[in-house]
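Several structures are given next for inspection.
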Structure P
């Protein structure tokens, strides 16, 4: 067994957070001893989370028509993708039905996600009522992702019953300007901090395979650690024709597993949610994500791409001896 990785793992298992030099050493060594990296990432996962895996489903409450220019996103109206340039907004009835289906299939967490930079006062008021109705009538934990909001707005949604807010960093501060120009990295940091101040759980992670370096990946992990969020979604680029990154080469399954494992070492007590790009990029190796340290998945379809059937994911967890929560 590789002594370098084992020693760093023992630091983490004893409660110590790895320093940047330690992380750089781990990243370099991980290319040589991938099996050791995965073994210890799994041990770290088990220490903090046991065999519990949080399972989430999402619905695009507002899809497409976004005026932002995120280079990877099919929902931007600036690009000619398979989505209409005008946003499609689901009715209350459609969102309630989706929440009910998720609950009936055994999913414990349900996210409503809106395209666009933010929401209007009218939309916010509607979401307050909808979140309260889903919480009271269906009894599933509600998460939201509605763009850049302030503390007051987030408190209103939290009071209505929202359990968690999703607002990803996407990448490092250094790389951010290369993929987005219509809002800033600080806008994202401010919204995450406002969510924490509002007393709601926070999902804040990013996207890999968008031209970032190893240093960018580590920088983002350390930013997530500094913010002290309790859930970090890890998305892997699904190239969408028509976007500036439509021709980007997807990451290999082994590289994705290495990224997950590195994040488990860096963020030992943070839930790591493997989300977008799982089906396309990991293919037959999807079950390996838990061995690499994953503790949460999005099941069912994603926002603009097809996912994996809830029944198949729950069967996979059961076969692995993991408990869906």
Structure Q
């Protein structure tokens, strides 16, 4: 995901939510509707979440240090996980509490025109934000379904904004339903029912976000098809006989670590092996620019290791050549 595209979607959502939050609070003051109060808190939480995503993007760009030799790319995953926690604790739990309170102690909605006007305006603004997020996501989604995109995206911002905007739109519809039913029936319980519905919706979205961002935070590897392409790229280099095994992990949305043991020809010199490794790295990076760190360990391939030797080790020789972006070879 490009930095510009992700930032555009986040800023659009932030601007929409700030305006919506202010208007909902005004409507709550005039109507006393618990649905409006829940939606107000929801919009405030969403605004804070977008701010957290921007902070995460900024902090992830810091240069690596001796204490953090692989950089700070995972800061984006951490802040996305915090967003899920905030959405659950602030949005979902507060809405459930307020809804249950309104059901047990119902009051009629006052000045409903304020609620209807604000909800309609909020739906229009959220639709604009949702449309922006969909447009940015379509540039990266390809042929994947929306659920596959949310499940497998390595950059957390767009899935978070998509789910937040979807939750906001559905929540506004629930609030509109609750207020409408409360006005029509003169029974404030419906307002509480709409508020509980908003709380359950936010809780479900928060759980999905927490599960997905937790997986990224722990460390996800490249998709199986991408790994197959990396293996094919390595094995296309003349000096590489085959890839014995490979491990990949995303250190950040745009930074992929590749570690592989490759089989080399038994009669090659150390210089030839080093030259082959550099060529293999260049080949992989030309196809996968996000492969910032590549560590290749050359070995002699044997299909059935002897019992007296460690698996994957050759009795004749074992040469280790490790390189990174700077082409440091040892």
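Coordinate-derived values only; no laboratory data. Please read all numbers here as calculations on a predicted model, not as lab measurements. Cβ atoms are built from the backbone, for glycine too; each structure is taken alone.
Here are a few things to note about the model shown:
- Read-out relative contact order in percent (Cα under 8 Å, 6 or more apart), computed value 22, structure in P, Q: P
- Answer label among P, Q for the case where distance in nm of label points 7 Å out along Cα→Cβ at positions 30 and 190, calculated from the coordinates, equals 2.0: Q
- Across the set P, Q, distance in nm of label points 7 Å out along Cα→Cβ at positions 198 and 230 reaches its highest value in structure Q.
- When helix-only ellipticity at 222 nm (-39500 (n - 2.57) for each DSSP H run of 4 or more, over all residues; to 500) is computed for each of P, Q, the one that comes out at -21500 is Q.
- Value 49, 27, 21, calculated as Cα extents along the principal axes in Å, for residues 78-205 alone, assigned to which of P, Q: Q
- Mean count of other Cβ atoms within 10 Å over residues 158-165 derived as 25.4 - corresponding label from P, Q: Q
- Answer label among P, Q for the case where distance in nm of label points 7 Å out along Cα→Cβ at positions 46 and 222, calculated from the coordinates, equals 3.7: Q
- When semi-axes √(5λ) of the Cα gyration tensor in Å is computed for each of P, Q, the one that comes out at 55, 17, 15 is Q.
- Among P, Q, structure where mean count of other Cβ atoms within 10 Å over residues 62-69 as derived comes to 18.8: P
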